[in-house]
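Please treat every number below as a calculation from the coordinates, not as lab data. Quick caveat: nothing in here was measured; it's all calculated off a predicted structure.
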Structure P
Amino acid sequence: MKEHITMNARGVITLPAKLRRALGLEAGEVLVAETTPDGILLRPTVSIPVEIYTEERIEEFASDAPAIERLLRERD
């Protein structure tokens with residue numbers, strides 16, 4: 001699908017609704033813009049939540065280790 005898009009003086013572009021619907025894009029989504037030999041490529045990003053573990057959370061994981069080991073042995 002090809003669509004013509006106009007960029008305003010601030011560099012802002014609007015993706016036509018037809019294109020957004022076809023790609024399943026919703027308001028607020030972040031896209032990556034990169035240059036290619038053919039021009040500009042826009043693609044959706046994939047965001048992965050990151051958890052910074054506190055010492056308490058690490059202890060919680062460590063306390064579950066024996067139970068995890070038992071479950072793994074039972075699977076074999």
Structure Q
Amino acid sequence: MANDSHQRAAEFHEQAAHAHRAAAAGHGKGDHFTGHEQSKQAMEHARKAWEFSQEAHQQSAMFLKEDTEKKG
């Protein structure tokens with residue numbers, strides 16, 4: 001369902017934001033290795049969020065098309 005994809009995308013966006021904040025904190029404390037690892041994790045979460053966002057978009061478009069055809 002599209003709602004599931006939207007929910008998963010939102011979860012990964014939140015995880016990416018958390019990892020970005022953790023990376024910034026690590027860099028701010030001079031722990032560049034941890035900051036770098038957190039940045040990599042943030043990128044992975046952002047990539048997954050994008051994939052689920054694309055899936056949700058496609059499903060929403062399909063539902064809209066089906067609804068339009070029923071009314072037409």
Structure R
Amino acid sequence: MRVVVKVKPGAKRDHVEVGADGTLVVQVKAPPIDGRANEAVAALLAQHFGVKRGAVTLRQGASNRNKVFEVSGLA
């Protein structure tokens with residue numbers, strides 16, 4: 001399953017919510033430096049969907065706030 005995500009790095013807490021347009025808005029404490037925010041988003045999405053971290057892969061938007069992740073192993 002592909003998931004469109006809008007990322008807000010440097011937030012006060014890690015949090016996932018559904019935006020008005022249906023995309024997931026993911027807030028992470030990690031800064032957008034050296035891929036740390038991307039890694040934090042992937043880990044948070046894995047937790048949110050109840051899959052292992054390795055099941056979540058960044059497909060588009062490595063250096064953009066709007067990203068597409070692929071989540072495998074969902075029923």
Item to check | If Rg and Dmax of the Cα atoms in Å is computed and equals 17.4, 62, the structure in P, Q, R | outcome: Q
Checklist entry - Out of P, Q, R, which structure matches -6000 when helix-only ellipticity at 222 nm (-39500 (n - 2.57) for each DSSP H run of 4 or more, over all residues; to 500) is calculated? => result R
Item to check | For relative contact order in percent (Cα under 8 Å, 6 or more apart) computed as 33, the structure of P, Q, R it came from | outcome: R
